[in-house]
1. Using distance in nm of label points 7 Å out along Cα→Cβ at positions 40 and 56, single out the structure from 1, 2, 3 with the greatest value.
2. Here semi-axes √(5λ) of the Cα gyration tensor in Å has been calculated and equals 22, 20, 18, so which of 1, 2, 3 was it run on?
3. Assign the value -19500, calculated as helix-only ellipticity at 222 nm (-39500 (n - 2.57) for each DSSP H run of 4 or more, over all residues; to 500), to the correct structure from 1, 2, 3.
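Values quoted throughout were computed directly from the atomic coordinates according to the rules given, and no laboratory measurement underlies them. Small disclaimer: the values here were computed from a predicted structure and weren't measured. Cβ atoms are built from the backbone, for glycine too; each structure is taken alone.
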Structure 1
Amino acid sequence: MPEWKFKLGLKNMKLLLKKLGNPEKKLKYIHVAGTNGKGSVCAMISSILQEAGYNVGMYTSPHLKKFNERIRINDKLITDKEIVEYYLKVKKHATNQSFFEITTSMMFLYFYDKKVDFVVLETGMGGRLDSTNVIRPLISIITNVAHEHKKFLGNSLRKIAYEKAGIIKNNVPVVTGAKGVALKTIKK
């Protein structure tokens, strides 16, 4: 197995995606961040869109039992064969990207190739510097904010909320269940 590096930031992610033809720029997203409930919110949104007749890609992490759970279209998991195929496509362009950057790049390329109508996209950790934060979503969702990943996101709710609010883009609607100081930070 390769040694995976872990460093927050978007530079390496953008570099790899550029080499892959920027598939992330050709898709429609619902971007979901927050401390708890991200996976449930993603599943509900995906289900609603599927019921409306759309072809929906969903990306979540971590997986519970097997890697394939992270990348799915209309609740159908990416196959082992497709994982190998997309890993090899991404690997030949990778330099010093992390495991999550490689995985996220595989997802963007896979969903682009499969021509999904929407991608329901869960952040890995935080938001502002998360590898998923290279897109312009149709809507940004921050489920809630609580103390987590203090080493990377900060040791206060204000700092953690600031990091999660990094998925917010100008002129893109935001929905949140955050309260108190976290909500005040997100509103800024």
Structure 2
Amino acid sequence: MPAPEPLRPQVAWYNVAMTSLAVRRIAAWSLDWLIIIGYAAALVPVGLLLRHHHVSLPVGAWNLLSFLLLIAPVTGWLATWEARPHGASPGKRLMRLRVRTAQGSPAPLIRTLPRNALKVALPWELGHTAAFTLASPSTAGTEAVAAAVSGIAACIIAAWYAASLLVGSGLTPYDRLAGTTVRYRAGDPHP
């Protein structure tokens, strides 16, 4: 008598090709973050210098400075890489992924900048707003509630983005809004 086949759940939204693309996208994002962490670490001396000189700024000013020195440059850096002929950040290049328009042509900066503003700047800034505000000893009342809501919103957005890679078509909300898509190039000679 033959052995019974193992039970496998039948999940309609599961797609092996889509999951492979999702894994590649997450790996590419992780590789890009290694570079971003290096840039953030390079900014540490700026913070130490400001602290050494007893620079005292309101919470909102620290948050703005952080946005201008860290979040905006990283967002622009990623958008610029994706708008180049290969259409890929360093991580995407290593994973052989390309950002394209929905029609398949290279994505211009006018699409990659909003894409990365939604993907990177929005959740990162919401998280920073929460962190800076809640770290301040003077935060109380509605300001504390607003900061907590900001932090929760950042987490929900990040989870939504990650889940969108695995559900349905695998098209993320930021790709849908920017009119872009990420494609795998198996035979791409440009790693």
Structure 3
Amino acid sequence: MGTGKSATGNTILGRSEFESKVCGASITNKCQLGMNNRFDRKIVVVDTPGLYDTGMTNEQVTKEIVKCIGMTAPGPHAILLTVNVGRFTKEEQDTVQHFVVHFGIGMNNYLMVVFTRADDLEVDNVDIREYVKNCPQSLQAILKLCDHRYNPFNNKLSGYSQEQQVKNLICRVDEVVRKHG
């Protein structure tokens, strides 16, 4: 859930599995499953439609996502909220609340915030910890709900740098699985 989901899914998988381009509305209108063997493990990513920008009702989007959860068995191991650095919208805040209402407060055990466009922080020479410390209260509240699990993410990276950021994210997911099953 969030912005930059398809591009982030592609980066995690290490290949272009989901359609991703810059535009004003969500491209994804059905859940899509992507898989790849990477780093000696099977990685499964589900790209979901957004709640507020697809032309579908929130209930239709929720039903679509429920259909796909079964495809992740024994997971999902993590629920990633992708948030553009510098821009946390009311819709993204409401998305988290919507999913808590529909899937229960336990989903917070698996929620992680992925800050996309981390390259913008690098350009401004801002450390991710400093950015998080100064982000809006509404985002602070979500970070508190998910035990401050967050990762900066730059979908423009390639090669070794891209692999390292994906490995860092996977390590965080592994921590969640160890803690919550």
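1. 3
2. Comparing all candidates, it corresponds to 3.
3. Structure 2 accounts for this read-out.
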